[in-house]
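See the structures that follow.
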Structure I
Amino acid sequence: MTKPLTARAWDAITSLKLTIACLAFLMVLVVLCTLAQVELGTFGAVSKYIKSFLVWWDVPGTLWSIPVLPGGALVGVVLAVNLVSAQARRLELSWKKSGIWIIHAGLILLIAGEFVASVFQVESQMAIEEGQTLNYIEGRDLELAVIDVTDPAFDDVYSIPESRLAGGGTIGVPGTPVFLRVKAFYRNAELAPRGPQDPPSPADRGVGASIAVRPMPPVSRDDRVNQTAAFVEPVAGGRSYGTWLASNVLGAPQSFTHEGRTYVLALRPRRQYLPYAVTLKKFSHDVYAGTDIPKNFSSLVHLSNPSRGEQRDVLIYMNQPLRYDGKAFYQASFGKNDTLSVLQVVENPGWLLPYVSCVLVTLGLLVHFAIALRRSSRRRQGVQEA
């Protein structure tokens with residue numbers, strides 16, 4: 001007799017074959033991710049194969065991308081559902097098994113914590129000099145910032161993601177009358193003074209008119225960054241303001257004025273603005289006496305959040321981050337003769353889950369051994385009475 005569809009689906013979900021298939025596919029993704037690090041780097045490869053629900057393939061010569069494989073996030077979800085379902089089906093629901101249930105719950109929570117971290121964790125940096133105050137952090141991705149600097153008291157910042165620039169075409173800048181026509185985009189390029197042998201530059205405004213842009217393969221090492229460049233033409237009110245070169249390696253300001261308002265173009269690391277400010281009061285780089293061996297790195301910062309009426313000093317040092325407003329600020333690096341501190345900023349909504357998981361596993365073991373000890377004691381008492 002053929003089983004009902006629901007029974008067959010339940011058998012498939014709790015099947016050991018599904019468990020093995022998920023584990024095997026995760027190993028395949030790990031291998032593909034490892035191989036892809038040569039071209040994409042660690043962060044790019046992990047994002048493409050491990051953190052994604054689907055692995056996408058960019059069709060050569062087009063702007064199309066098609067899914068070709070399930071990503072690590074999707075396989076992880078299927079594996080978690082499989083393990084939870086198998087436990088609910090096979091494990092006896094009774095008091096004497098309560099310790100095992102608690103242990104399994106802790107292990108499932110550990111997997112869930114890893115899943116939340118891999119999918120939702122966001123890493124960025126705050127590079128801050130002594131005496132400097134910042135209210136933003138910067139990620140690895142780039143943005144083309146269109147900044148209205150007309151008001152001397154504050155700037156209005158409008159952001160266009162790097163991925164949107166790569167798509168080309170015409171891009172409207174929300175909140176402004178400005179449109180940008182992307183003439184060319186280079187993920188990585190060599191920028192050098194234009195020589196007689198170089199073709200004319202697409203840029204006819206700013207420093208870009210005297211710079212040659214030579215395409216280069218994207219970098220793969222995580223300690224290097226792409227020298228990204230884009231030629232863009234701002235258009236507003238039916239008027240073109242010329243073609244400009246924007247790049248994350250250009251320090252020269254690129255600006256134009258439309259109807260009395262001045263706009264600056266800057267290709268830079270993508271910023272996330274914070275509702276509070278951090279001031280670096282002092283950075284300390286301690287070494288062991290008589291040697292150059294590092295002993296400790298620490299940053300004394302002042303946290304200012306007027307909306308909460310909060311003003312306080314915090315010392316950030318190795319393995320002792322500042323946790324505030326869902327973010328953790330870790331001491332990561334330094335520079336400029338010990339006057340610059342680089343803080344790694346991690347936003348992980350599931351950072352507490354591994355700790356809760358360890359508590360549950362420990363509690364489950366204690367309960368299981370307590371129940372086993374109680375049963376063993378009762379058996380010994382029964383033997384003695386007999």
Structure II
Amino acid sequence: MFKLRVVQAEYGDCLILEFGTSSNPRYILVDGGPPHIYKKHLRGELGKIRDKGGKLDLAIVSHVDNDHIIGLQDLMADLREQRANDLNEVVAIDGLWHNAFSQTIGTDNDIEARINTLLSHSGVAAHTMSATGMVVEGVKEGNQLKLAAATLGIPVNAEFPDGLILAGEAPKSFAFGNLTLHIVGPTEKNLEDLKKKWLDWLEANEDRIASGDPYVAAMADRSIPNLSSIMLLAESQGKKVLLTGDGRGDHLLQGLEQADLLDPEGNLHVDVLKLPHHGSDRNVTKKFFKSVTADKYVISANGKDGNPDLASLIWIVDTARAQGRSIDILVTNETSSTQKLVEEYDPQEYGYRLKVMKKGSNSMTLKIAT
């Protein structure tokens with residue numbers, strides 16, 4: 001058995017891998033979505049797992065943007081309260097995979113200290129960044145999650161001797177029963193490149209943001225470097241699911257090559273591809289979709305920030321048609337771009353099916369292997 005449960009996360013990500021056997025299912029949670037998703041959608045899904053006698057073998061935070069991490073913070077807070085009041089806990093968690101900012105971008109430099117100073121001494125900037133769900137706030141949120149896990153006795157990155165989840169380091173893959181997780185990102189080069197981008201961003205913006213001008217803070221925020229995502233290839237019963245967080249397509253291809261997961265032509269076909277960064281065309285190219293192909297494409301987005309971009313959707317259906325592949329595109333919400341895709345690129349002519357999660361549903365489930 002191999003399934004992917006896509007939880008309604010609006011503009012964020014929240015996914016549950018289900019594997020093992022029908023009589024003994026096992027579960028891994030990947031990301032928790034933005035604010036309010038835990039109470040609205042995720043808590044009920046986790047309660048179902050508990051009621052079946054299950055637990056989470058692992059919870060994974062792909063990166064510390066608030067549209068991925070807040071639901072996991074809310075879960076940890078719920079567990080702490082339930083434990084303190086001797087209540088039935090929503091779900092047991094055996095381990096957490098989470099790269100804190102200090103482990104990835106903030107090593108051997110003063111980046112984290114400068115960001116913390118920016119947040120603590122610039123009231124306007126901090127308010128603006130928090131209100132818009134800024135990546136900068138994720139520095140604090142990531143540290144809080146790590147502390148919460150420690151308080152609950154949940155091991156963090158226990159499988160990694162150096163405490164850092166990094167592609168290219170031995171071991172490259174981890175078995176959880178009949179499921180194997182291959183680490184394909186971030187690579188060490190990704191992190192070095194991102195450190196430079198953060199330093200460049202701070203040099204260009206911190207003085208202006210510290211001035212307290214909300215317009216300057218908001219504009220600077222739009223170009224802030226994204227954190228490097230943990231990217232995974234999940235494999236079970238000969239089927240493959242590629243989980244990409246908010247990673248960049250070129251970084252993903254580098255990690256797949258480094259992990260020896262590409263064919264001799266530099267390509268990979270998977271059963272399910274979760275699109276990077278909610279289908280943003282800033283993270284992928286048409287060339288990426290020619291190299292990484294799938295039977296099913298999953299997009300978690302609700303139109304916020306223009307996601308999914310129409311260009312990304314067109315690249316998917318154009319490439320599949322040129323390669324003679326029939327595909328499914330599964331989205332958590334109907335948006336203007338998905339509507340326009342159907343209007344301008346006839347599904348029957350282009351050989352694709354667009355499926356939208358039913359309104360009011362907590363999740364939709366993709367059955368990958370029986």
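Quick note: the coordinates plus some simple rules give every number you see, no bench work behind them. Here the structure is a predicted model, which is why all the values come from computation and not from measurement. Cβ atoms are built from the backbone, for glycine too; each structure is taken alone.
Data for the structure
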quantity	calculated
Winner on distance in nm of label points 7 Å out along Cα→Cβ at positions 202 and 266 once structures I, II are ranked, highest first	II
Test item: Cα extents along the principal axes in Å, for residues 42-209 alone calculated as 53, 39, 22, pick one of I, II	II
Rg and Dmax of the Cα atoms in Å from the coordinates reads 28.2, 107; which among I, II	I
